[in-house]
Structure I
C-alpha cells in the first residue's frame, strides 16, 4: 500500500484518524518515521478548516508504531495569523509519536533574505540510480533514490540524494514533503564499520515555501551529521526542489546503538 492508499482507507472521526500501517513501510520494529509524521500532519490538517500553510513541525518519535494506529488531534490555539495543532499517534494503546504543527499566513515584510546555496549535485535526470533495500518490506522500496554525492565522498557523514515517492498523486504537497523529508539514512551511519541499529528520537522541520512544488516528484535531500558521540548524533537536514529552490530545513537527534 502506498501512502495514498493508506490515507484513502483511513477512518476519520471529528478529531481522530484510524489507519493501518502495512508491513511494507517498516524499518525494524517500527514504521518509517516520515510515514507516521505524514499521517499525523494529514490528521492535523483535517481537524481544522481553512488552515494557512504549514510553517513548522516538532516531532518526537516516542515508541514503535506498526499495524493499527490511531491519531488524536487537538487545536491548542488559533489566532489571526497562526494555528497550533497537537497530534498524538498511538499504536496498541501506547503513545508512539507526538507532534506540534504550526500553520501560519504569509505576512507583508520589509525583510527578504534567503540562503539559497545549493549543493553541487547533478540534475535528477543525470543522477545514477541508488540501489534499494533487498528486503521488500523495508520502507525505502516505496521511494526512488538517485545519487547526488561523488562516490569518493560517500563515507563522510553527509548524504545527498534525489528522492521521490513512487506513488504521490492526490497527496497534499506538505504531506508529501513530510513523507520524503526523513527518507535518507541518518548521516552518522556513513561512519559505521558495519551494520548497527539506530533510532530517530526527535525531528524539527521548518517549511520555506507556502506551496512547495517540484518536477516529476523529485526533491534533492541532504543530511549532514555535525556530532556523533556517546550513542547520540545530531544532524542537519535540508530539501531543495528540482529548480534548486530551498523548501525545507530541519534538525534531528538520532540514537546510535553501536
Structure II
C-alpha cells in the first residue's frame, strides 16, 4: 500500500478504516498508541505488544495480566470509536458521562463502594496535593467550564489544553479522569481541525508537572510545549501515511 499517494483528510480516513476494519493504517496505529500510553499513565501494566494483540485479536497470552487492565483497554478502544462516530455532537455533561460509563463498565473496580459509573463522584478526592472540586460542587463547575468552552467562536490548541487542565482540576469522577480528559482533548482536536496528539507515557512526569504548574501557578509553558511537541510527533506519523488535516 502506497501511503504517500495523495493527501487524505484524517477524520475521513479514521472513520473509513474503522468502518472497514482496516489493519495497519492510521486508525489502527492511533487506537493502540492512545490506549497504551493513556492507560499506562494510570498504572495499566499491559505492554505495547499486549495492547496491540488485544486490539488485533481480542486475546492476550499472559494469564497473569490483571482483569481490569484488559477490560479498561478494550473499553478505551470503544471510547475512541464512539468519539469518531459522534464528532458532530456537542460536548456536554451527558456526553462526558457516557464516555466514563463506556470506559469503566465491567471493571472489577466499578463494584467498589466509592465507584459511580457514568455519574459524578460521591466522595471527595484529590490529585497529589492539589485539591479538587467537592462532590456537591462538580455539577456547577462542569456547567461553567462547558458553557465557557462551548461559547468560544474559534477554538485553539491552548483552549483545548486549558479545558483539560480545568477538567482535571475539577476531577469529576471517582476514577478515570485522566483517560477521559485525554480522550476529550483528542476529540476536540479532531472536531476543530487541529492536529491531535498522544502524550507518551515516557513524558508523564512532564505532563503531570505541567498540569500542576498550570493549576496552581497559572504557568502554561511546560504543558503547552509538551502538547506541541507531541503534535509534531503525530505530524510525522500522518506524513508517513500521506494524511493531511
* Asked: A value of -3500 was computed for helix-only ellipticity at 222 nm (-39500 (n - 2.57) for each DSSP H run of 4 or more, over all residues; to 500); which of I, II is the source structure?
  -> I
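Starting from the value 18: which structure in I, II was relative contact order in percent (Cα under 8 Å, 6 or more apart) calculated from?
Values: I: 18; II: 24.
Clearly, the read-out refers to I.
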* Please state which of the structures I, II yields 0.05 when FRET efficiency 1/(1 + (r/R0)^6) of positions 169 and 193 (r between Cβ atoms, R0 = 25 Å, to 0.05) is computed from it. => I
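Each value in this text was obtained by applying a stated rule to the coordinates, not by laboratory testing. Just so you know, these numbers come straight off a predicted model, no measurement behind them. Cβ atoms are built from the backbone, for glycine too; each structure is taken alone.
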